[in-house]
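Novice: Below: a set of structures, written as structure tokens.
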Structure I
Amino acid sequence: MTTQTTPRSPGRQTTADDGDVARFQAIADEWWDATGKFRPLHRINPVRIAFIRDRVAAHFGLDSGAARPLRGLSLLDIGCGGGILAEPLARLGAKVTGIDAGEKNVAVARLHAEQMGLDIDYRHVLPEDLADLGRTFDVVLNMEVVEHVADLDAFLAASADMVRPGGCMVVTTLNRTLKSLMLAKIGAEYVLRWLPPGTHDWRKFVRPSELVRGLAGHGVEVTHLEGMVFNPLSDTWRLDAHDLDVNYLAFAAKG
């Protein structure tokens with residue numbers, strides 16, 4: 001397994017929000033505890049993986065029902081955390097690179113991948129610094145990360161730069177609505193205690209229209225939007241194309 005650590009460029013504006021980086025580093029040891037602080041991500045993982053598999057396979061004309069439908073595709077997971085999404089995508093055949101602003105998150109991801117016998121290229125590097133190296137990928141993922149960055153446009157620019165021509169991007173984030181304030185912020189953090197208080201700043205949630213415009217400005221076109229809706233009775237998530245009010249996914253392509 002390849003590993004690499006790349007420091008920030010000195011004196012350069014960074015997309016990393018130091019407060020958010022520190023917040024996730026503080027609980028990095030819990031990434032693989034499906035009943036701990038990252039339980040919400042573990043619960044939505046099946047929906048995220050299915051969306052990525054099906055949309056990416058359709059985009060590249062691959063069989064989503066194959067045992068390894070993403071085989072041969074290079075994939076970048078930005079804000080990979082402890083690797084809970086990178087690992088299943090590697091098992092689906094993708095050649096995965098995972099990057100994160102938190103060094104401890106990357107260390108956890110590397111160790112777990114080694115234990116699982118998976119070859120994933122984890123790097124402690126910011127997207128703008130990796131983009132400066134000229135790296136491009138078939139698929140770039142921004143999953144639950146755009147609402148945590150310091151400079152959204154710079155982050156989208158760096159991410160878009162790393163999508164190769166003809167490639168695609170998948171984004172999941174939170175809509176900035178009154179409903180998301182009540183459910184994803186107040187409800188999830190202070191009432192249900194699904195997340196540590198302070199995990200999200202509702203003001204940094206991203207409306208679909210803002211995401212579409214932001215990506216279009218960097219040559220990436222959103223072609224599909226779909227909501228993720230929680231069912232409290234079954235404790236499961238499902239896709240809903242008509243409900244983007246709280247969590248949503250976006251699929252985008254680069255010409």
Structure II
Amino acid sequence: MQIYVDKIFLDNYVEEISTRFNYEIVFEKPHTNNYFIYDTNGLSLTLRSNNTIKLMNINFMSGKLGWRLKRADHESNLKKALGKTKNSLKIFDATAGLLSDSMIFLSLGHKVVAVEQSKIIYLLVEDAVKRSKNEIPFLKNLNLINANSLDIYKSSLESFDVVYLDPMYPIPKKNIKKSGDLNSLRSILESENILIEEDALIDSFMQTDYKKLILKRPLKAKKLYSNINYQVKGKSTRFDIYL
């Protein structure tokens with residue numbers, strides 16, 4: 001993977017990324033399909049597919065996630081899934097992705113360990129956190145890790161109140177046009193040769209010694225296990241809760 005940067009924007013942060021992940025810094029736009037761009041907008045990813053170029057940049061202050069954060073109190077289904085509590089929970093997000101739900105958990109006053117296996121997705125999110133930390137105080141309660149989530153969970157010395165799983169499932173044909181971010185994530189995983197077997201991941205976590213496990217599923221998806229303690233249902237998704 002290459003990082004394209006104008007020399008005027010070259011700084012210690014992008015050099016540290018290059019060293020840490022063995023990515024090459026270049027000063028001319030690459031001809032490859034996927035590469036990073038580092039500029040005033042932070043770190044972005046160029047995705048080229050079928051002569052179409054998409055620039056992927058994560059911003060917690062605007063867009064869909066920014067809107068969700070401004071109305072976090074309205075995230076009633078996520079709050080119901082967590083359960084009523086006045087205490088700050090320790091949540092292990094095993095499928096961090098773009099941090100969509102973890103940011104809501106943080107905004108509600110909880111602490112989150114979020115693990116993402118993809119180096120590319122991790123770096124985009126890490127950069128978004130870096131750019132937003134002065135504007136979003138609760139980001140201090142986030143521990144973002146690039147690794148295999150099951151390995152991290154099993155080796156952790158922390159005790160978590162909640163394990164959260166939001167695996168990527170097949171996109172219904174009628175929703176494909178609305179699933180831009182999900183399609184981009186799949187494309188990134190394919191470029192890194194990361195094979196995510198959703199059911200196997202869930203099985204592995206179900207066999208761990210968890211206190212509470214929340215599994216996010218499409219509303220009409222079949223139940224994977226019969227020992228669901230309760231469910232929280234929305235318009236298109238549901239949360240299966242195991243205790």
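Novice: Taking distance in nm of label points 7 Å out along Cα→Cβ at positions 164 and 220 for each of I, II, which is largest?
Specialist: II
Novice: With distance in nm of label points 7 Å out along Cα→Cβ at positions 28 and 188 as the yardstick, tell me which of I, II scores highest.
Specialist: Biggest value here belongs to II.
Novice: Matching task: 38 is the computed value of percent of Cα pairs over 27 Å apart. Pick the structure from I, II.
Specialist: II
Novice: Oh, and also: Using mean count of other Cβ atoms within 10 Å over residues 84-91, single out the structure from I, II with the greatest value.
Specialist: With respect to mean count of other Cβ atoms within 10 Å over residues 84-91, the highest-scoring structure among I, II is I.
Novice: Can I ask one more? Here relative contact order in percent (Cα under 8 Å, 6 or more apart) has been calculated and equals 19, so which of I, II was it run on?
Specialist: Checking each candidate, the match is I.
A short reminder: the numbers here are calculations on the coordinates, not readings from a lab. None of these values were measured; they are calculated from a predicted model. Cβ atoms are built from the backbone, for glycine too; each structure is taken alone.
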